[in-house]
1. Ranked on relative contact order in percent (Cα under 8 Å, 6 or more apart), which label among I, II comes first with the largest value?
2. When FRET efficiency 1/(1 + (r/R0)^6) of positions 112 and 264 (r between Cβ atoms, R0 = 25 Å, to 0.05) is compared over structures I, II, which one is greatest?
3. From I, II, which structure was distance in nm of label points 7 Å out along Cα→Cβ at positions 144 and 280 = 4.1 calculated on?
4. Matching task: -4000 is the computed value of helix-only ellipticity at 222 nm (-39500 (n - 2.57) for each DSSP H run of 4 or more, over all residues; to 500). Pick the structure from I, II.
5. Using the calculated result 3.9 for distance in nm of label points 7 Å out along Cα→Cβ at positions 72 and 152, pick out the matching structure from I, II.
6. Work out distance in nm of label points 7 Å out along Cα→Cβ at positions 64 and 136 for each of structures I, II, then name the structure with the largest result.
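Here, each number is a calculation from the coordinates, and none is a lab measurement. From a predicted model like this one, the values you see are computed outputs, not experimental measurements. Cβ atoms are built from the backbone, for glycine too; each structure is taken alone.
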Structure I
Amino acid sequence: MGWSRRHFLATSSLSAVASLLDVPGALAQAAGAAAQPQAPPNTPPSPPPTAVTPVRGTLSVFTGQGGTIGLHIAPDGIVVVDTQMPPTAKICLEGLRARAGDRRIDYLVNTHHHFDHTAGNGVFRPLAVKHLAHANVPALQKAAAERQPAQPGLPGLAEQVYADRTFTNTWREAVGTEVLALKHYGPAHTGGDAVVTFETANVVHMGDLVFNRRHPFIDRPGGASIRNWITLLETVPKDHERDTIYVFGHAGTAFPVTGGAADLAYMRDYLTALLDHTSAQMKAGKPRDEIVKSTDTLKGFADHGPLIERVLTAAYDELAG
């Protein structure tokens, strides 16, 4: 598709995405950007670096500014899973049209409501026949937009584009020779997560139900449950094949955004260790402020780096509640 091959977090949207991504990493990127020579005035901004990687069969994954975009492009059907931020959504759509011409997108799917997966909805929606998400997503997306301060390049409340078709527990439909299936396993990363399965290709887009080797965002105001997230990560591989390929929403530096059931188990074990660590600190009588500001490293999870306040706060509040 002619897309460049680099992972990207736009420093221009740093303040908007830092709450969803690794804050120390984001700050390091900002410091690096600040050290670069400044462009002359009125210089057009460079296009955001992006990457597209084949996964299996008709499936590929697009990485850029925000969560990954899953792409099913076949002669008899097109499906787009998540939409990132507007600048890279436009790049992705241009690449899609270069391959598929003026064909319509059969289904635009949102795995959940977070803006780094839905802010590009307005870019793709004019070409999408149907727009699908879990039943909780439109309301969660609206509530998040109401709370979100105005940010350059982000759609405000009035510009939000919501799914016009929703499901509650499961949904399944043929898209040409591919079969698209969605399932909600209950609250996990949010209260409206969908696991998106391409049955023919045997590829599953997990959205942000997997942050591969990086600290996750646990959206308690959005209905998250760490305990059920653990159960979900145990259950999903049982519902799929041994050789299923999983696409993740995010990954740590130098780690891939695709993997297998072992990566889901690793994420499950991380969340279990997070709850165990926090519970032990609470039982030791430590105050909340001390617990959530810990920079310990979870035993067995050094690749995640020191613990950060947002995950400890979510774990503490869930256990305390």
Structure II
Amino acid sequence: MVRDLMGRLTMKRCLWLCAVILAGLAGQVRHAAAQEVRLFDSGKLLATSGVTDIEGAGGGGISTWALITGYETRDGIGANAHYTYAGLSNFDVNTTGASVGLYNRVEVSFNHLWFDTGSTGKALGLGSGFTFEQDVVGVKVRLLGDAVYDQDSWIPQVSAGLQYKTTDHANILKAIGAKDHEGVDFYLAASRLFLDESVLVNGTLRLTKANQLGILGFGGDTNNSYQPEFEGSVAYLFSKRFAVGGEYRTKPSNLSFTKEDDWKSRFAAYFITKNASVTLAYVNLGTIATIKNQQGVYVSAQVGF
């Protein structure tokens, strides 16, 4: 029933809904902007900006969190830049990008991704070393709650966001059954930090048509409707600098050409300073483009303020 309802949720209505949310918060952002702005004030606690996920948003490795990127407070502006590499059994993924956090309220991000088929590209009929490239522009808005300072409240930090994605080689994507080479994901994320227990829990509901993040296009010959997908993360902080955890992300399966499996990861993140962190993870992404058992190492470096 839920999937049928989401299938009737048109792109126009989704964009309208996001416009209403952004318009409702514009007054708060203008109010913050009218105050004395402190660039890179670094007022948040260490590690509470999260790291950068594979789509360029503030979060874990394979999932987006409600936390706003950067260490800015409500009167400041923060920023992050990242580079990420995932070496899978048959493919390589590289991403780089930057994000800006405004007043601990709004996050704007840009991410560029390269999906290198390596020697497997020849077996897929694409040619050895064939590469898909994708751009992602994201906006995230904190709606309510504060994961750090609302420790006495049961309400988590809740953020809404969207990601506009576009991938090249539209002719190839169409040939494998994808309906489009560009699309928009919408998500609602909730993060709860239990400071006394040193545990962070996040859950995200994402509406998407993306095949493998959109690398294989959007929609398909078996389904062209928005699907509700879940992203879950749990992180434990051994110290203020070192965290370990796991993530799980469900995926749609829109193409008869290939199945799409859920993603899983186990990660460790070390926050060297507020300005630099590194994340190392084991990821299991299942089947990608008919090639099974895609698993490997994920490494991400982030610098920011």
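1. Values: I: 13; II: 16.
Checked I, II; max of relative contact order in percent (Cα under 8 Å, 6 or more apart) sits with II.
2. Values: I: 0.90; II: 0.50.
Largest value of FRET efficiency 1/(1 + (r/R0)^6) of positions 112 and 264 (r between Cβ atoms, R0 = 25 Å, to 0.05): I.
3. Numbers: I: 3.3; II: 4.1.
The value was obtained from structure II.
4. That value comes from structure II.
5. Details: I: 3.9; II: 2.8.
Matching structure: I.
6. Numbers: I: 2.9; II: 0.8.
Result for distance in nm of label points 7 Å out along Cα→Cβ at positions 64 and 136 over I, II: largest is I.
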